[in-house]
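Take a look at these structures.
Every number in this text was worked out from the coordinates using simple rules, so none of it is lab data. Model, not experiment: these values are computed from the prediction. Cβ atoms are built from the backbone, for glycine too; each structure is taken alone.
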Structure I
Amino acid sequence: MKQLAVSSLTLGLLLSATSVVTSAEVRYHLTPIVVDDPPTGLLPLGLNNKGQVVGPDAGLSTRSFAWRNGEYVDLGAFFDPSTPVIDAEGINDRSDVVGAYLIPAENAFRGFLLRGNEVIGVEAVAGEAHVFLRDINNRNQIVGTTHDTSFFGRPFVWDRGEAMLLAPLAGGSAADANHINDRGIVVGGSDSAEGVRAVIWREGEAIDLGVVPGALSSFGTNLNNRGQVVGAVQFTVDEFGVVPDVRAFVWERGVMSELPSLTGARISGPSDINNKGDIVGSTVFIDAATQIPRSVATMWANGVGVDLQNLIRSDNPLQPFVTLEVALEINDRGQIVARGRDSRTNDFNAYLLSPSR
């Protein structure tokens, strides 16, 4: 379990993918995702095909937000005022939101489904200590993780009030699920007799996606309705446990292929893929002299890695000041949510990128 947890956390923190654009001529208009008095803690984790964005808002005592077309909503308004932590993770095209919230009296996290103004509790097994929800599809199927008192986690799919636990691969003891597509297929990772492997669960059955030649392990981060899976493969680990060689992959019809990294990159990996096959995320460069990492929001255009910064319209007023570091989500309209730094304030803010020719 420790091996899986370390790999998942490392990939989750250091990576944030790449994307495929349908045309090299596509350029993006950059819009800040802010409130009237903008905090810098907005983390856009969910994006639907309407352009609605949800995620945690650390600037408001670790609450969560929903945002669309400049309108910001504090999701804490739908919960008990005493709730100190609300962590929204996913949203579907019906505007249903899933995540977890903290119950102070129990010191426990519980899963929630926010449908309209109604908060619905989501449970997996009796007596569980914590529940964290990650994603919801357009069939209202939810994927999450249930934890016991020792914080050992088990992934599950929740469908119309019933939860199905997802078993690890043969020879493994732990697994982690990230996202679910509209066909009910779940992607994530599992330990196994061969090590940590990217995995999909189809009707509850764990399927090992393998590794590319020479890789030690793999982990799946997202998938689309066509069954294409993106994730990262790990090649080497140095003596201090740092991962110096992690690369992005795409898996389709039983074949895993490595995606080319930007020149000079040490780490790359995808965070999302839409139904057109467009992939988004980030690439990490490490300065040879200082060993200081630098993250670049990335796309894969026609199989080639592209710095997303270079695709922002030159006439966008924010273009001279904002440097995009992480691309997190892309929808079927080609809209992307990302985070970047504004040189005028040095703040790390959230942005929506909209295609504009």
Structure II
Amino acid sequence: MPRRDASRSRRSTIQDVARLAGVSVGTVSRVANANPTVDPALRGKVQVAIRSLAYRPSAVAQSMRTAETRLIGCLLSDIGNPLYAAVLRSAETVLAPAGYTLLVASTDDVIAREIALVALFASRRVDALVAVPSRERNPKLLAALRDAAVPLVMMEREMALPADSIATDHHGSMREATAHLLALGHRRIALVTGSLETRSGRDRVGGYQAALAEQGVAYNAALVRGHSLSSDYAFAETRRWFVGRNRPTAVIAGGDRLLTGVLRALASLGRAVPEEASVISSGDTELAELAAPSITVTRWDLAAFGRTLAEMLLARLRDRDAPPRSMVLPTELVVRQSTAPRPG
């Protein structure tokens, strides 16, 4: 059998480069880090040796010297959510040129997994952490985020931590969506949204209640469900509403996955949209735009959200002692075909 080439059986080290170039390890390090003080002749010899050995500097070793990994951890409930995907794609257009890479993980809104991932990212020495936790007041999760001791930016959340935060004006968007339905004559308007233990869930219910109060319509807690963002949850709750005698004439879904469940439920019961039930969703996606009929939505600039998130991260990394910042981005109502005057 042919002998294995020992030079190709392992990764080249900085010592290998130094021996081949006939220089010190320190000189190789300075060349690898683009130090301008290295003599041009020596620099050329080192660069030839680096190419010859296909040497790549160790990111771990560099992070130990600089106390930076250039990595940013990101905890999301579901990386398959198209809204999150659009935000992170935009954030990368700012972070990548600055030399940072996002590490993204899904938590499925499981507290134990959230805690474990926070600890894992901290052990990998990420430079900062972006989080969308499922619970804002869970003491174990709060302790894990404090113990991580890294700069933290919250997305759509509000926690008792010294962290920056960026959110959407869900209160204003839900107030506008509810007012639109009220103007069409609807009075029994159902709302299904995520957990009320999160800022976005609370804000949506708050905006919904504010719009009802402005028109003198009594708030009916039986028409509000706020426990989960899953499609199955929205499907079950929508069916429950529409098989009763005093069923709603309109439904607002607090997210893309909830919209999927609402539409499935209405279709399963043979309820036509918007003839028998008007529908509004929070967040504009391909599902909302391409559905038949197209769905009226509250929309915000996802690209601007991502860029602002990235800029907030970079500002925090430049000045870790600055006071925490909080930003709320505006929304707009986009009226399509899924809303109509109240039937009857």
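When distance in nm of label points 7 Å out along Cα→Cβ at positions 211 and 267 is calculated for each of structures I, II, structure II gives the greatest result. Here Kirkwood radius over Cα pairs in Å, for residues 83-234 alone was derived from just one of the structures I, II, and that gives 15.7; the source is I.
Kindly point out which one of I, II the value -13500 was derived from, the read-out being helix-only ellipticity at 222 nm (-39500 (n - 2.57) for each DSSP H run of 4 or more, over all residues; to 500). Before the final figure, lay out each step's value.
On the way: I: -1000; II: -13500.
Of the options listed, only II reproduces it.
With Cα Rg over 2.2 N^0.38 Å computed over the structures I, II, the top value is the one for II, the highest of the group. Here FRET efficiency 1/(1 + (r/R0)^6) of positions 115 and 307 (r between Cβ atoms, R0 = 35 Å, to 0.05) was derived from just one of the structures I, II, and that gives 0.70; the source is II. Ranked by FRET efficiency 1/(1 + (r/R0)^6) of positions 195 and 283 (r between Cβ atoms, R0 = 25 Å, to 0.05), structures I, II are led by II, which has the greatest value.
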